[in-house]
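Next up: the structures, one after another.
Just so it is clear, none of the values below were taken in a lab; they were calculated from the coordinates. Everything numeric in this text was worked out from a predicted model, so none of it was measured. Cβ atoms are built from the backbone, for glycine too; each structure is taken alone.
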Structure 1
Amino acid sequence: MKKLIPVLCCAALLVAGCGLSKAPAQAAIKAAEEALNAVRAEAQQFVPDQLALLDTALANARNSFEKGDYNAAIAAAKDVPLKIKDLAAAIEARKAELPMVWEKMAKEMPKVIADAKTAVAKAKGVEKETLAAAKAGVDGMPAAWKQAEEAFKAGNLAEAVGRATELKQQAEKIMADLGTKTAAK
């Protein structure tokens with residue numbers, strides 16, 4: 001975060017003093033790229049949706065620059081360094097939130113998996129293909145849960161929560177396909 005402040009200041013000064021020519025547009029894009037690259041890895045891990053929005057803004061700036069529309073390039077690039085402060089705050093908030101999310105999921109996932117297994121075992125009047133897909137999905141759940149737990153033990157909370165979320169969604173889909181209501185939400 002401390003590395004960001006000089007980059008953000010430089011970017012703001014560059015954009016504020018820009019004339020509407022090629023060099024200032026290049027400088028604005030470069031400053032935006034540098035500021036974004038400083039937080040890219042963590043943003044990809046913790047807030048990929050917000051990173052994608054900034055990547056789109058930067059791509060728009062590059063496209064405008066390549067077309068020779070330097071005014072539009074500056075306009076598209078100038079807000080990126082400023083929005084990175086919000087991105088950094090979102091990263092920190094997500095980091096703080098993940099342990100609580102994991103704790104909740106770690107408590108509920110064994111029941112979610114058990115409920116999905118029970119739904120498969122008790123399924124009646126379901127198409128064979130649907131039941132076969134549900135059985136295959138349930139059979140893979142313990143290994144998928146183990147991968148989530150291993151990611152957690154390795155200190156990768158974002159991956160652990162992501163895997164657990166996917167697993168929960170898979171269990172809910174199986175139960176919905178079988179006509180069973182989910183208990184844990």
Structure 2
Amino acid sequence: MPADDELGAGVLCLRAGSEPADWFLDQVHALGAVEWGPEGDPADEEFLAQAGDAIARQAAGGPVHVVAAGTAVPRALLLAARRPELVVSILAADPEVDEADPAYWELLKQVHTPTLVVVAAPRPDTDTSQAQTVAGGVDNGVMVIVDGTAAPVHRSNPRSFAEWVTAFMSIAEGLSSLVPTAREEAHA
């Protein structure tokens with residue numbers, strides 16, 4: 001059953017510019033998601049404007065659960081930090097972030113949206129440190145490791161990915177409905 005049959009918010013899969021148009025094909029089918037990517041490689045403010053327009057057009061105005069993978073994860077974090085009214089949760093698959101950039105660490109401090117980081121670990125010694133910085137750097141962040149799975153996890157193990165993100169989206173919506181004023185005050 002698609003997640004949108006049970007959830008109040010839509011699901012937007014955020015592509016990075018280098019990813020193919022069908023990058024989230026399994027999630028579109030399993031989660032009833034809409035797939036979208038910005039035009040070109042816009043600066044932050046232009047990206048935020050394009051994302052807001054896409055959510056208004058394609059996801060009935062929001063708020064939405066944002067699924068992002070790899071290099072698109074920092075843009076999902078930016079959207080949650082700067083336009084929190086549009087984002088119910090972030091669902092990050094195998095994030096690729098620039099830990100050497102001080103702006104990355106500042107961005108993490110600004111994200112108060114529930115965030116699930118799902119990371120593939122094909123071997124027990126797989127480096128999951130970038131995923132850990134995302135999950136540990138935001139308020140309400142958690143991480144799940146899918147053992148024995150190659151990256152990107154959303155493509156190599158879409159069933160497990162869908163189960164994790166569907167459960168997390170339901171939890172995020174439940175939390176949001178319990179304390180709407182606290183969430184609004186946190187982003188004021």
Structure 3
Amino acid sequence: MVFIHGAGNGKSSDDITRHEEGCNKNDLASCHALGLALMTPKDKQGDNNKRAFAAFEKGCQGGYAPSCNGLGVMYIHGMGVARDVARAMELYKKACEGEASTACLHVAMAYESGHDVAADWPMAVRYYESACALGDFQGCQTAAKAFAEGDRVPRDPEKARKLYDRGCQEGDEEACKARDALK
């Protein structure tokens with residue numbers, strides 16, 4: 001599992017105060033930023049993680065997809081809440097549907113690895129494709145390679161080319177090279 005990008009250490013009091021004020025005014029982006037600022041991976045059951053959980057929960061319930069992803073991270077790692085893989089996966093899927101590319105990657109990597117959920121490569125590829133569609137070149141690269149090689153999915157060079165091209169457009173030079181080498 002990838003960890004949430006931008007997680008803080010719960011010590012940046014100016015950021016925390018500013019984001020808390022915004023969150024109290026129902027600015028869901030501020031709630032998400034507050035959760036990120038408070039998240040403290042080394043102190044899983046600490047007060048900061050409980051506050052981060054509450055901030056992400058408010059954002060997610062308000063429909064802010066990145067907060068649903070943050071909440072999923074909290075559940076998968078048992079930070080501020082009891083570890084609950086099934087709930088984390090539900091939240092990741094909800095966030096992916098809400099166009100949070102990192103959440104799509106969380107789901108894809110869980111299905112790819114079979115860690116915490118049953119391995120399901122075709123499902124993983126589907127979520128990698130979703131991440132790609134949202135502009136994440138890691139998703140493009142992984143899905144494209146699967147279709148280029150016919151790795152447990154039907155070989156589809158044209159689909160692979162389109163996925164590599166999308167990754168290339170996102171700045172992934174390796175995707176450009178793989179697209180150009182595709183036969």
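Source structure of the calculated read-out (P(r) over Cα pairs in 10 Å bins from 0, in percent, 10, 41, 39, 10, 0) within 1, 2, 3: 2.
Taking distance in nm of label points 7 Å out along Cα→Cβ at positions 32 and 168 as the criterion, which structure among 1, 2, 3 has the greatest value?
Answer by largest value of distance in nm of label points 7 Å out along Cα→Cβ at positions 32 and 168: 1.
To which of 1, 2, 3 does the computed value -30000 (helix-only ellipticity at 222 nm (-39500 (n - 2.57) for each DSSP H run of 4 or more, over all residues; to 500)) belong?
1
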